[in-house]
Each structure stands twice: as C-alpha cells, then as structure tokens.
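Right after this note come the structures.
Readers should treat all values here as calculations from the given coordinates under stated rules, not as data from a laboratory. Quick caveat, the model's predicted, so the values are computed rather than measured. Cβ atoms are built from the backbone, for glycine too; each structure is taken alone.
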Structure I
C-alpha cells in the first residue's frame, strides 16, 4: 500500500479517468489499451515503481479474468447459438401473437427485454431490425417509436443483468451474489424499459412527419426451420431459474436436491446447460457451421475479456493508493449510498460512450469506498452493482456505438435520435436508480 496524501491520490485517480475518456473518445484508442495506460498514469502518479505497477496490474488482470472468464465466454456462446437457430425470431413472434400487432411498439419493447437477456444489445438490435421495420410499415407506426421501443428493452437488460459484460464485471469486482444481481436486475429493468417506451410514444408524436416515416422491411430471410417456442424459451429460462434458486438455497443443505441445485446453479454450469438446450433448436448441425459459430463466439468474448481484465488491473492500482480510506476519512461520500456509484458510472458513460467500460471502471473506483457508503454487506453490494448499471444507461448519444447501430439499421436521423432515444436513456437511468433506491429501502 502506497502512503500518499488524499489530494495526491485524488489527482492521480482523476488523471487516470481523464486518460480513459480522452483516449477512447478523442483518439479512438481501444478500451483495453486506454485502461492499461490509465493503470500507468495512476500507478506512476502515486510514486509506485514501474515494476510494482506491472506486478499489481497483472494480479488484478488475472483475478478478474479467473472469476469471469467462463461466464463471459458461455454467455456469448449462448447468445450466438440462439441467434443462429432463429430462436430470437420465434420469441419475438410469440410475444407479438400475445400482444397483437396493433400494440407493435409495446410488443417490440417486450421483445427487446426477452431477447436481450442472453444477447448483447447491439447484436439483438441487428437481429430484430428487419422484423421491427416490417411491423412499422404494416401498422403505420413511426419508425423512431419502433426503434426506440426495441432499443430500450434491449438496453435495460444489457446494462443491469449478468452475464452482460459490464454487470458481470461489476458483480465480480464487488464480490456481489451473481444470482441476486440477476434477479433484482430483471426486476429493475422492467420499469426502466417501460418508461423508455412511454417517452418514445410521447416524443414521436411531436416530431416532424419526415422523422416518423417507416421504411421497407428487411428482406433477409430467417432460417427455414425454426425451433418451437418451448425450445426457444428453455435456454434462457432454465439458466436464470437455476442461478436464482441457488442464491436462495442454503449452501449447507444435505439433501440430494439441494446439492444438485447448488451445483447446477453455479453461473458457469447454468449457462453451459443453457448452451446445450439452445443447440436442440436446430435439428441437424454441420460440423463446419458449429465450429465457425463457436469460434466467432470465443473471438467476441475475447475482446470483452480483455477490456474486463484491463479494468481489473486498473482497480488493483486504485486499491494500492488506499483512496477508499481517504474518502471515508474525508466524509465526502458518507451518506451518499447507492447514489455515489450511480453518479460515477453516469459521468463515465456520458463522457466516453461505452456502458461496459463505464460500469467496469466505476466498479474499480467504488470498491474501496463500499464501507464508507454503507454498502459493505451482501445486499449493499447487489444494490451498488445495480446502481452502476443504472448510471451506465445515461446518457447514450453520438459517442455510443449502440446509438449508431439503432440509427443506421432503422434509418432514423440524428435529430430524431437525440430528441427521442437519447432523452429516453436519461429517463431510463433515472427510473432505474429510483427503483434501486426503493428496493434498497425494502431490503
């Protein structure tokens, strides 16, 4: 532990965060390298020897990868298989049959919520964009309303629920219970997604006609043989159920059923079961197709893991500055509770664009001050993760890649995106932190 003054530690930390924001936004440096450079800025800034900076960073990198590696790989693989088999389209059509096409915007909001549980928001939006445009054209619903409705459902679960990378990384960093974060995150995401939909409905009516126009549907074909609704639901529902049951099952139970729940509910095991169930969605697998699919999933997961690992290294360097003790002693964060992690993540998200980078970085900054915030307990850590997830929603604008995915795949202009979608993300984040606060009062 390096003994430096509070001002010295704070300046080093601010310099590290500024380096992340500047490198990723202005110079378009990959977040992995930006975080590594931030490690050097913080470590050298507080007077650590270069060799000790590297050693501490490697330890932090290895620890977080060890705890989250399989979760991220399995979660990415599950999403890729569900997309490949067409299970996501089956789920979308099932929800549309329940709600009816006259409630197309609400239906796509629900589709985004369900499809977004295993699939990253950008991938989910691309997969669903053809269906979304087709519904907009058939029902005469403004395209900006349909786009924001789908995007809000996907975005809410992406920011709040593991195994999405930001929430998973924050859960591992803070040592929160994975199952509780997932279950409470699903609960918080519902009002957040719904409020995004309600704002989109209100705002879309006030736009000029040119910004509301629906486009022709995507002609890209779906797989000829789609899985049943049951086979599409099980790969998502079973892992969530198993992980949730394990969180509320006594770890010292002696019965066979309890031991089975404890084993199958380990996140890695539950996601592996989900992968096997997802593979049943396709009757015949060609070895080349399966190998290509798995290879692509692993490559995508590798990019995410590098960012998460670098975030762990950054957190390890921050811990060496003992800034948590300084904050606690100064009284600056005393009494802020869940609003401190929320504000840190919100500032980082708005400044540099990536929700995952925002929550990963915020988690490393929040960990040392958990005792001062009164969150150094089992449920406190869960709510801290969810508060950072809420902060990582706001505000999505032109520096966010997801913003441009929505715009380009739905042909919605910049002005309409800012007036409808960007404002929706601010409202979603505000509603999410309000919901987390109410839950913290109850539990």
Structure II
C-alpha cells in the first residue's frame, strides 16, 4: 500500500511539474506601455487575448514623462523584465539596442506596409518597428478645388501643383477664394515653415548622403526646392508677403475653414478642429504631399514620422519572445486589435489596418499602400532647435518682404546649423 501511495504521489509531482513546464513553454507577455492615454485600451485588449489564448499578458504603463526611468528600473528585474517595450529614436537604439531582438523575417514584419518608420542598429538589423505615426502635407478643400475646375488627381508633382495654384490665384476675384492660406511667420504659425517645411530639403539631402544621426553640418543641397514651395506659398495667397510676421496660425486655419483658400499646410492633428469645431465636411477634405520640385517626387507619400516603436526583449526567454511576437501579430491582424489601434492611434503601417474616421490618416495609408515612399521626419535632427528655427524665420521675413535675397535664407539654414551644433556640443 505504501508503494502505491508513493507511486501516486510521484505521479502527481510529475504531472504538476509537467504542467509548470507546459505553462513556461507557452511563454508570457509583459508590455511596458509608453502612452498613459492608451492604458485602459491596452489593458482591455490584453484581457481579450488571454481569454482567447490562455497566454498571460501583463501591461504596465509608465507615468507621463517617466518612461526611460521606468524602463531602466524594470529591465533590472532579470526574471521579470518587460518582454515588449518602446524605443523612440536612433538615440534610443544606442541605449537599448543590446536588449532588442532583431525582428527581420518575423511574421510581424511580414505584415507591414512600409519599413520607413522602423529603427535599425549599427549592423543594419531592424530592432524596433514603428506601429503608428503622424503625418502632414497640404490639406486640400476638394470642393473648392473642383469649383476651380480641378481634382486632387490633377496634382502629382510641383509642376502640376504650381499650375493649379497659379490659375486659382489669377482667378481669385471671380472664384471668391485663393490658392494658399497665409504663410504666417508669427510664433503660432512659423513652426510650420521653419520646422515642418524645412524637412523637405533636409529629408532629401539626408537621403542622398545616408545620414542616420545628427550631422555637425548640412550642405543645403535642396534649398532650391525649399525656395520653390515657399515662393509659391507667398505668391498665390491673399496674405501680404511683406507683413507675414503679423499672420497667426489661427488666421491660416480660418482662411481654410471659411472657404477662402484651397490649400493649408498642416497635419493629421488638424482634422478634429476642422470637422469637429468648424463644421467642415469630411468628404470635402484630403491631404496631399508637399511637392517642391525634386526629381521622383511623384512617388512621394506624406511627411510622416513617429517615436512609437515596439522592441522585443532579446534577453527574455525564447518562450517569452515567441509569446510576445505572437501577441503582436494578433494585435495587428485581428479584428479586436486593429479596431483598438485605429481608435487609439489612427493609422498603423500594417496590411490589416482598419480605416480611421480621420480622412487625412486614410489618405496617408492609401499612399503607403500604393508603394509611395515616406518623407520621414529629418527635422528631428535639428541642433539647438529653437535658435536654428528663429534664424530661418527671420531670414524668411526679410526675403519675403524684399529686404534680402534668398542667400539670407541659405545662410540661416547652412551656417546657422553649424553654429547651433557647435553651441550645443
């Protein structure tokens, strides 16, 4: 009898150990979330996944502004560190790259529509994937454009944009509206041109030169393109080019929602104000790329970027790594996951992405699905950003008012960059 009891106890222990081994083999997920505003959405999604699969998914959200400190603390917990975390930029890759599992060839990467938002290490391996983004371009009133006899399809590059804008401006009295909103250089508006518009020459220069970190100097290789689009903005607008410092961001927005201009340079974040606050119709709105005369720009998508990139902890167990990758694939392919992502984050660069209520996001996604290249956010590399931009704004004011030639802008752009870099290093 004692032998039977011992045998039964031994069998129970074996089954118990097998059960624990099976649980470990299944792996678990621990996501250290970056966005406090999405905490509840991630908590709910984690519960749904666990209910469907039995896989444990733990979500911890760092308090606003404390992500790096929290990540450092949590990564020190050797046996309980996050299996999924955020890397925001190239600097983050330097800091956390040794923890990041190379993701090339994974099912998650195979679901992506573009890799332009992803981060790579020094060996060229993808160590973090951008899962959402913001974009900006030329917000377009399609209804006004059609009144002028054109459609969005007529604009494919700078030449066609200029043709349409010049014609609208020439007929502005009869049409009752102009081509562009005011290119205001007041502080509430100037960032659109000293930051976002300068991205055009920076992006193409950095693309050509293979720049992947903040350079000490820039050449201004594409400043002619910057001049092309700036000249168009100030020529084909009702605003007085000699008084741009007096025009605000609110002025430009009002030009647009009052139906006084067809084009308004701004981003996806403007949608809720235009439709929600000012009552514009979503079906009348579109966002098209900023064209400036660069060869091949007919293949460009919107200016888009992100600091929201997923990284998988390469120091976690193989079981936890697999569980984490399986969870991410479910997030970007399932109805539950893609619905949450669309609601919380707008567009996601994955094949199964759901449409957003924000038509600007949908326009961006459509361009990516066509295989257009993303004009990524090169302006993130700007040294001493406030001072560099202030120099650009001052030069644009003088040039637009006829008090200086374009060389003043070139000086502020190129020499100003070198000075700002030196001052901060």
For -24500 (helix-only ellipticity at 222 nm (-39500 (n - 2.57) for each DSSP H run of 4 or more, over all residues; to 500), calculated) the corresponding structure among I, II: I
I, II: which one has Cα extents along the principal axes in Å, for residues 101-244 alone, as calculated, at 50, 39, 21? I
Of the structures I, II, report the one carrying the highest value of mean count of other Cβ atoms within 10 Å over residues 117-124. I
With FRET efficiency 1/(1 + (r/R0)^6) of positions 133 and 333 (r between Cβ atoms, R0 = 35 Å, to 0.05) derived from the coordinates and found to be 0.15, which of I, II does the value describe? I
Structure (I, II) behind the derived value 3.2 of distance in nm of label points 7 Å out along Cα→Cβ at positions 205 and 229: I
When I, II are compared on percent of Cα pairs over 24 Å apart, for residues 277-380 alone, the highest value belongs to I
Supply the structure label, taken from I, II, corresponding to Rg and Dmax of the Cα atoms in Å with the calculated value 25.7, 106. II
